[in-house]
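Peer 1: Structures are listed in the sections that come next.
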Structure I
Amino acid sequence: MHYSNYIENRSMKKFKKFIKIICLIILAINLIYIVVVGILSILYNFVNPPITGLMIYRNIVSHYPIKAVKFVPLKSIPKSVQRMVILLEDSHFYKHYGIDFETIKESYRINKKYDKIIAGGSTITMQLARTLFLTPNRNYVRKYFEVIATLELELFLSKERILELYLNYVEYGKGIFGIQAASYYYYKRPISKISLDQYARLVTIIASPIKYNVYNLEKSKKLRFRYQFLQERYGIQ
């Protein structure tokens, strides 16, 4: 009987030690992630990311080529493009601190109006956090780290810089990142030299840039309704 209790106590001590080690590892991972993301967020005030987590993921998993980003300052991106992106992706971008329940409500209202999923609930900052530091895989662990990165980006970067980085690193196809690269790829011209309709098409496909493009977006119900929404809003024929 005593021997049996000894074995149980010993097993319990080992189990507690194991749990303690796991907790310390999790804590260490969290601290390292917070520090690294914080440092990079501060650094990105002054330099542009040479590569992103999404680029690395696409290269390793899908073998998409990693190309240099055709970076364009926010002031050189037409205001119409900026407004379209904010309208579809994060209508309260300038009013929240990265995580916004009003954006979710607004997305629901738009989607209900058209009876289709046109707008998503993730803010622009959340999307940027995924692009810079994480992968597109959807799970609760990624969402947790996404929230941390989102709050740090909002803490250390201005709204203008967040939007600038988003527009320059958003995915637009297989190995295509940034709205300037997309403009050259599809229209052979810089973003400042294309039409309002072409703006709308580029903004529309942000929601599904791998499967669809500016020429076949009508094949997707979601993208078709996003495009029609912009057409109505901006009087595009």
Structure II
Amino acid sequence: MSDSAPYAIHSLELGPMENFIYLIEDRASGRAAVVDPAWDVAAIVRLAADHGVRISDILLTHSHHDHINGVEALLRQQDAQLHLLKKEARFWGAYLDLPTLHHGGDRILVGETEIEVLHTPGHTPGSACYRIGDHLITGDTLFVYGCGRCDLRGGDPEQMFHTLNDMRQKLPSQTLILPGHNYAQQPTSTLSEQIEGNPFLHFDDLQRFTHYRMLYHDRHRHGPYGPVCKGDEMPA
């Protein structure tokens, strides 16, 4: 990322599930947004202090415990607004009275940095990705050479199939994917690399995708994930 860009994105890997926590810094205002605060709030606060920014916003990609277990502690320490999709608040059963609940297509301003909210269901009904310039923070929707599970409560492989196909077709190929977990041989990747090597982006048929996601993938493929050639996802 260029030093002349109006924003910077910093990351920490925290917790037993190799979560990535992101800090979106707005250089003009000194404000920052934390995405999915979990596991070690003190480390997140130190990261903000190291960069001389004030945490003014908290963005959630979804409401699973490993992505939200630091929210309450961070809110006690920081005067920050919490943001998530309205559908996820309903699924979670929490924060339904927030004035900052969002829908897909909304935009959040952190200082002069605009963050686009994408509704990307599949892992949970209200999963969100956050687009900042050419960067896309994907939570558990899209991993580097993987995607989130659909067999947990609220998961839906049909929704995931349509979400991933929409991302493949509509987002610029140079988009840099910033996933919610460090599950791959590399921490980040471009969308074009994922279109080539992510097996979950190779399917045009819902039935085959569902079989691969729900029955085949976790039994035959193990991390750290690397690229898969199209046609090698599973035997015919």
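Where a number appears in this text, it was derived from the coordinates with a stated rule and is not lab data. What you see is a predicted model, and the numbers here were worked out from it, not measured in a lab. Cβ atoms are built from the backbone, for glycine too; each structure is taken alone.
Peer 1: Can you rank I, II by relative contact order in percent (Cα under 8 Å, 6 or more apart) and just name the one with the largest value?
Peer 2: Looking at the calculated values, the largest one is I.
Peer 1: Still on this model: Name the one structure among I, II that distance in nm of label points 7 Å out along Cα→Cβ at positions 18 and 74 of 2.2 was derived from.
Peer 2: II
Peer 1: I have 24.8 for mean count of other Cβ atoms within 10 Å over residues 34-41, calculated from one of the structures I, II. Which structure is it?
Peer 2: Computing mean count of other Cβ atoms within 10 Å over residues 34-41 on every structure in I, II gives 24.8 only for II.
Peer 1: To which of I, II does the computed value -6500 (helix-only ellipticity at 222 nm (-39500 (n - 2.57) for each DSSP H run of 4 or more, over all residues; to 500)) belong?
Peer 2: Source structure: II.
Peer 1: Further question on the same structure: Computing P(r) over Cα pairs in 5 Å bins from 0, in percent gives 1, 7, 15, 19, 20, 17, 11, 6, 3, 1, 0 for which of I, II?
Peer 2: Computed on structure II.
Peer 1: Thinking only about FRET efficiency 1/(1 + (r/R0)^6) of positions 42 and 218 (r between Cβ atoms, R0 = 35 Å, to 0.05), which of I, II has the largest value?
Peer 2: II
Peer 1: Matching task: 1.8 is the computed value of distance in nm of label points 7 Å out along Cα→Cβ at positions 106 and 130. Pick the structure from I, II.
Peer 2: Label of the originating structure: I.
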